[in-house]
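Down below are the structures I want you to see.
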Structure 1
Amino acid sequence: MLTRSEKIDWELVKDEDGIKVYTRSIEDSKIKEFKGVTNIKSSIDSLLAVLNDTEASHKWVHNCKDPLKLRQISFSEGYIYQVINFPFPAQDRDIILHSKIDQDPDTKEVTVNLKSVPDYISETNKVRITKSTGSYNLKPVSNDTIEVTWNHHAEPSGGIPEWLVNSLLIDTPFETLRSLRKIVQEEKYQKARLKYSDRIAVDWEVRDW
């Protein structure tokens, strides 16, 4: 296991269908962090619309089920719930995430930061994931193309073997980004339009989902 003084570079573990997946070891954990990167022909508006449509996330986030928006504090902040489907014989896990959107006013680059808040609601009959951090980064690279980067690290809790968790860290970002690339083309997301104030997105002009 790494110590706090050690850092490991990303290792490319899959490069297929325009999607690159990387993993790396991190300090104080036997579970690796993953990063998936792809370019998607779309707009920031449409991609944020998909990310905002919490109840539909099971359609594109790999192994996600029973998603629920627990609370929307503002356009840029909220709490969401998900169940993560683990392969037999492991139990499914659930997770509560605090979501916070940040945007660069000059480049329009958006980062959606996600961090677990396990005590936000009482535990269910699922094993609760207590440590999880990640983000979606949406970076314009041309007028109609966004570079999407998803990185994530979580401790699954409940004594699940580390090798089993690490074995899932390639398919999860790959299948998720491939599905995101498809679902964002749906008409309801393509019609989405952000409302800006002082060059920062603050709400939806068009929201139809």
Structure 2
Amino acid sequence: MSGGPGDDAEPAPVVVEGRGGGTAVIRINRPARRNSLSVEALLSLEAAFKSLSAREDISAVVFAGTGDVFASGADIRELRTLTADSARAFAERGQNLFQSIADARLLTVAAVNGYCMGGGLDLALACRVRVASPGAVFAHPGARLGIITGWGGTQRLPRLVGPARALEMFTTARRLSAAEALEFGLVDELAEDALALAVETARRLSK
């Protein structure tokens, strides 16, 4: 039996969790859509981060996903509907948001708990610190779709892993394991509980 009119409603795309010690978690919460970053999700991320940035009691923000996905990038269903003008606006929205994260006074940490793809990788790259679980997977899969990321990854990824490795990832859609990501300098540390490590790191480094 149905429990009420809200049964089929999708959950909020982003949730904010206080962790004490001046640290908050922004969690991407679209498990049914593999945590894809729709326009609604980007707007929610922007609003959550802006709100936390304005609070004097918050010194660090951790970005996390749900289940076995950190974030899977732009919502493919929405990409298929974009025109030339709307595609530019969509790219600029993501660029501006991730640049604000990169420039923030807050310490930002990505807790990569699983798949980190495309625009999701761009989000992690915008953070100052990245930690991951041993099962995390990183990729820019746009080459398989005939597209390339427009949210700053083409600039930030080469700075971390070097131009040759970044070019390989962009042109072949190669997936990096967590161990490779650590070796290449894409992530700073691995832990079974990436979120716990991220929160601990955020508290320690933001003091």
Structure 3
Amino acid sequence: MIKVLLENAESEIIVKKSRFIAIARYAGSLEEVKDIVKSVRDEHPKANHVVHAAVIGKSGTLYSSSDDKEPKNTAGRPALEVLKGSGITNITVCIVRYFGGTLLGTGGLVKAYGDAVKSVLEKVRTEELKEKERMVLNFTYEYYTLLKRLFDKFSVKVDNEDFSTDIKISFTIDKDKMDDFLKEVRETDPYINVINES
């Protein structure tokens, strides 16, 4: 079962006076990973290193990692291995290191970066990755309360509501719930306009 991040998380471990701050953020593409790494660097301008590891894609098969000037394969790679083992996709973990004055050696670095990722993964909230459909409903005001109940029943995520002459709601729904949801919409009123945007 592949999972995705529900919200950002952060944790910190201290290893021989070096601070390792692990920051987990959602990233839907490798391009977003770059933006996240840049924003974490901007938030921590005095950090000695901002190492990252990322797993991207529906099947979690796109990877990105960087040692950021730590010795080769002592930081990004161990962080990525922990991340790959978590079963979470579309996630970037940046590990910000503030050097504490004591060299950790190759083995020490591998363990510290791996442990930093483990510590943030203990804090993250996830949900199972499901295929989603993006839809739009157009309807008259009289159906608003009824349709809102259906949204709750089928765990629909409302993206946008537009109240003008009629109501237009953009939303996302799990693909496996869509047919039952649409059946109940049609029972409410067969003339409600449904547009699939996926």
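We did not get these values from a lab; they are worked out from the coordinates using the rules stated. Please read all numbers here as calculations on a predicted model, not as lab measurements. Cβ atoms are built from the backbone, for glycine too; each structure is taken alone.
Given -0.62, -1.05, -1.16 as the derived value for log10 I(q)/I(0) by the Debye sum over Cα atoms at q = 0.12, 0.21, 0.23 Å⁻¹, for residues 80-175 alone, which of the supplied structures 1, 2, 3 does it correspond to? Matching structure: 3. Out of 1, 2, 3, choose the structure whose coordinates give helix-only ellipticity at 222 nm (-39500 (n - 2.57) for each DSSP H run of 4 or more, over all residues; to 500) equal to -9500 when calculated. Corresponding structure: 3. When mean count of other Cβ atoms within 10 Å over residues 48-55 is worked out for each of 1, 2, 3, structure 3 gives the greatest result.
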